[in-house]
Structure 1
Amino acid sequence: MKIIGKYELKPFEVDFFKHHLRFSTDGRIVGNLAETWFAEIINGVRQNERSPFDVLGPDGSKHEIRSAIKNISFASSNEVGQGRQVTEEGFNKKLNSIDDYIVVDTQNIINGYVTFVQVTKDDIPTLGLGKNKKMSSVKFWKLVYGN
C-alpha cells in the first residue's frame, strides 16, 4: 500500500463539509465524490454505475474507488447490502476486473484535502480480511500510516 496522491478541495467544497460534516462521514457520498476527484488528479475518466470499475486511467488502468470511514470493504458492490452475500467467486471476479483499489482518506477533508492510497492485488492477502472481505477503518489506517 502506498500514498499516491492528494486532492485539494475547492474553497466551496471545504465550506460545504465544514457546515455539513455528516456528509464527510457517509462512505457512499464520499466514495462517489472521490471517484470524480481521483479521475481529475490522474486525468482519467469516471465510469458509469454499471461498469466493473470506477475510474479508467489514461494508460488504460482500471481503478476501484473505496472509502474507509467506519469499515472498508473489498467485496464486489453487487454482493454488499441487505439480503446479499459475499462469495469467494464474486470477490475473485472483482479482483480480476480491476488493476487496484484506491482508498480515499477523508480525515483532513475540512482542512481542505483528501489523500488517495493505492491497494494492489498483492496487498489484499496481507490485510487479514474476514469472510465478508472487509476490515475496520481504524485497522486499515494503522496499516497505511503505522500509528
Structure 2
Amino acid sequence: MAFVFRLEKYLKLRRMEEERSKIELGKKISARSSKEEELKVAYQDVIKSSEDRLLRLTKGENLARLNPFFISEDMALGARKKREEELGKIQQEVDDLTAEFVKARGKVKSLENIRDKQEFVYRREMNRKEQNELDELHSIRKYGKKGL
C-alpha cells in the first residue's frame, strides 16, 4: 500500500499559483531592467544636451539662438523625470509581486512539510507492522505455533 497525501490536489494548486507568481515577477523584473536602460539613455541625453549648450555658450553664440537647446534640455529632463516615476511604479509592483511570491512559496512549503511529516508517520507505521509480521513469522518458526 502506497502513501497517499490527501491534500495533494491542493498542493498542486498551490504550486501552480507559485509558478504563476514567479512568472509575473520575472516579467516585471524584466520591465524594470528595460526602464532602467531607458533612464540611462535619458540621462545621457540630458548630459549631451547640457554639454551642447555649454559648448555653444563658450563659443559666444547669442542666447536667442540657443532657445531650441534650452527646450531640448528641458524636454530631456522631463522625459528623464517621467521615466524615473515609471521606474518607481514598476519597482513598487516588483516589491508587491515579490511579497506575493514569497507568500505563495510559504504556502507550498508548509504543505510540503505537512506531506513529509505524514509520509514519515506512514512509513514508520508500515515499518512497525512489517516488523510485527516478521516477529510473528520468527515465533512460528521457532516455536511452531502462533502466539507461544
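Using helix-only ellipticity at 222 nm (-39500 (n - 2.57) for each DSSP H run of 4 or more, over all residues; to 500) as the calculated read-out, with -33000 as its value, let me know the right label among 1, 2.
For helix-only ellipticity at 222 nm (-39500 (n - 2.57) for each DSSP H run of 4 or more, over all residues; to 500), the value -33000 is produced by structure 2.
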Problem set entry | Of the structures 1, 2, the one that 15 was derived from, the read-out being percent of Cα pairs over 28 Å apart | 1
For this session: Have a look at 1, 2 and say which one yields 30 for relative contact order in percent (Cα under 8 Å, 6 or more apart), as calculated.
Result: 1
Seminar exercise, completed: Taking distance in nm of label points 7 Å out along Cα→Cβ at positions 77 and 117 for each of 1, 2, the highest value is that of structure 2
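Bear in mind that the values in this text are calculations on the coordinates, not laboratory data. All values reported here derive from a predicted model rather than from experimental measurement. Cβ atoms are built from the backbone, for glycine too; each structure is taken alone.
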